[in-house]
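Trainee: Given below, in the form of structure tokens, are the structures.
Every read-out reported here was derived from the displayed coordinates using simple, explicitly stated rules and does not represent laboratory data. All figures in this text were calculated on a predicted structure; none of them were measured in a lab. Cβ atoms are built from the backbone, for glycine too; each structure is taken alone.
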Structure P
Amino acid sequence: MKLLNIGTNQKLGKKVGTLSRPVGPTCPKSCPFLETACYAERLEDRYRNVHANWSQSYDLTPEQWSQWAGRLRQELEQAKGKLKAIRIHVGGDFLQADGQIDHAYCLALVGTLGTVEGLPPVWAYTHAWRELAAFPAALTLLRGAMVLFASVHSPTEAQEALALGFRLALDPEEPVSAARSGFHEIHGVKALACPEQVKGHERVTCDSCGYCFRATETRHVAFYRH
């Protein structure tokens with residue numbers, strides 16, 4: 001079973017590769033969606049093969065992480081010419097079960113991404129932005145390897161994450177049916193409503209939009225609840 005999935009997520013599009021981890025043990029307990037409204041958690045619970053695929057990237061020994069990095073490097077080398085972007089963590093996050101940063105995983109991931117020449121842009125959204133900010137060295141490594149968004153749910157969180165230098169993925173606390181095209185002020189921050197979620201824009205995918213993984217872009221994005 002491969003670590004890297006390509007074209008399996010309709011929202012992302014056929015030219016986006018994804019790498020995920022198990023939902024729950026890798027996520028901060030502060031995430032308001034955990035065990036309630038997490039779409040990735042529903043996927044993992046419903047499909048046994050999804051859980052098996054994502055579990056390959058969690059709770060490994062040092063030797064296994066080395067083997068994991070070798071596998072991922074090989075898959076990236078084989079796939080890079082077919083990809084427009086790579087999304088880290090459709091499911092899961094950067095933590096381990098004790099709530100601390102999974103340093104072994106982060107080092108294996110960043111080290112692998114850094115050794116593959118000609119990779120397309122890489123991006124991720126994280127609820128573990130406070131935990132990452134507590135370890136500046138880890139955060140710097142990740143930011144050097146990908147465009148990293150803090151997932152936030154309130155004005156207080158938005159301002160805190162902004163002060164830490166994150167781009168924001170904002171939760172307007174409204175259903176996807178409320179999504180309207182363009183930029184809107186959400187939790188005191190101007191953000192683009194994810195075009196894929198806007199009614200009438202059904203043909204938009206991440207690989208055709210590109211807003212989130214453009215490293216030169218500094219503005220924020222809003223994802224309505226789905």
Structure Q
Amino acid sequence: MRLLSLDTSTKRVCLCLSDNARVCEYTLETGTRLSSLLLPIIQQTTGAWGWKLEDIDYFACGIGPGSFTGLRIGIAAIKGMAWSLQKPVVGIPTLDILARNAERFEGIIVPLIDAKRSLVYTALYRNSRGRFTRISPYMLLTPDTLVDAIARKAVRKQEVIAFGDGLAVCREQIIAGIKRAVLLDKDYWQIAALRIARLAEGMIREKKTTDASRILPLYLYPKECQVRKKG
């Protein structure tokens with residue numbers, strides 16, 4: 001099974017090529033040059049592996065939440081390739097990908113993405129005895145409402161594992177409001193290209209693929225906040 005997996009929801013392009021046990025990961029911080037660099041990156045990495053695009057069996061992409069511009073560019077690239085080749089696609093919420101960085105910890109897992117405007121994107125997960133489950137919707141929260149959401153889900157003596165660049169927004173509130181909070185360092189904050197592929201492979205085995213026309217970004221901001229008014 002040849003799979004190309006991609007996430008562009010942050011400042012970095014995260015690309016993974018996988019063919020069963022054979023894996024290639026590529027990560028690059030592109031800044032504002034994503035639109036001009038993405039297709040050359042895909043061409044160079046697939047070419048280095050001796051792949052043509054038509055050799056790929058499945059495409060997978062992170063669908064957000066995250067950078068509006070980054071998501072549009074990455075999803076458009078995946079949709080264009082998959083549609084032209086009539087290949088199936090898997091869309092994976094970026095918070096699901098980030099949450100897996102903490103899969104060796106047990107407790108309530110809280111990945112946090114800085115959503116700007118003093119807000120964070122998050123979802124809550126429970127990892128217990130090897131079972132990793134999302135236990136909340138995908139959310140856009142203030143620091144105070146985040147602490148309230150965690151408190152409703154955390155049980156006594158259960159650790160709360162929080163990490164991600166959203167900690168810059170809500171670190172103080174978590175420390176003050178959650179007694180058993182564990183804040184992970186920056187080694188756990190980045191999207192890992194391999195985790196996109198592993199989640200996608202699981203969805204493919206469960207036959208949870210779709211066609212390119214059905215892949216949409218996951219936006220949590222209200223629609224009126226996504227349009228910049230002039231004047």
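Trainee: Looking at structures P, Q, which one was log10 I(q)/I(0) by the Debye sum over Cα atoms at q = 0.14, 0.15, 0.21, 0.31 Å⁻¹, for residues 64-119 alone calculated from, given that it came out as -0.42, -0.47, -0.87, -1.31?
Mentor: Details: P: -0.42, -0.47, -0.87, -1.31; Q: -0.54, -0.60, -0.89, -1.21.
Of the structures listed, the value fits P.
Trainee: Work out which structure the value 20 belongs to, where relative contact order in percent (Cα under 8 Å, 6 or more apart) was derived from one of P, Q.
Mentor: Numbers: P: 20; Q: 23.
It was calculated from structure P.
Trainee: Give the label, chosen from P, Q, of the structure having the highest value of volume of the Cα convex hull per residue in Å³. Walk me through the intermediate numbers first.
Mentor: On the way: P: 118; Q: 135.
Biggest value here belongs to Q.
Trainee: Computing distance in nm of label points 7 Å out along Cα→Cβ at positions 128 and 184 gives 2.0 for which of P, Q? Show your work: numbers first, answer last.
Mentor: Details: P: 3.1; Q: 2.0.
It must be structure Q, since only it matches.
Trainee: Given structures P, Q, which gives the highest value for FRET efficiency 1/(1 + (r/R0)^6) of positions 56 and 176 (r between Cβ atoms, R0 = 25 Å, to 0.05)?
Mentor: Details: P: 0.25; Q: 0.00.
Top value of FRET efficiency 1/(1 + (r/R0)^6) of positions 56 and 176 (r between Cβ atoms, R0 = 25 Å, to 0.05) goes to structure P.
Trainee: Rank structures P, Q by distance in nm of label points 7 Å out along Cα→Cβ at positions 32 and 48 and report only the one at the top, that is, the highest. If you can, show how the numbers build up before the last one.
Mentor: Values: P: 3.6; Q: 2.7.
Structure P comes out on top.
Trainee: Ranked on mean count of other Cβ atoms within 10 Å over residues 16-23, which label among P, Q comes first with the largest value?
Mentor: Details: P: 25.5; Q: 15.1.
Structure P gives the largest value of mean count of other Cβ atoms within 10 Å over residues 16-23 among P, Q.
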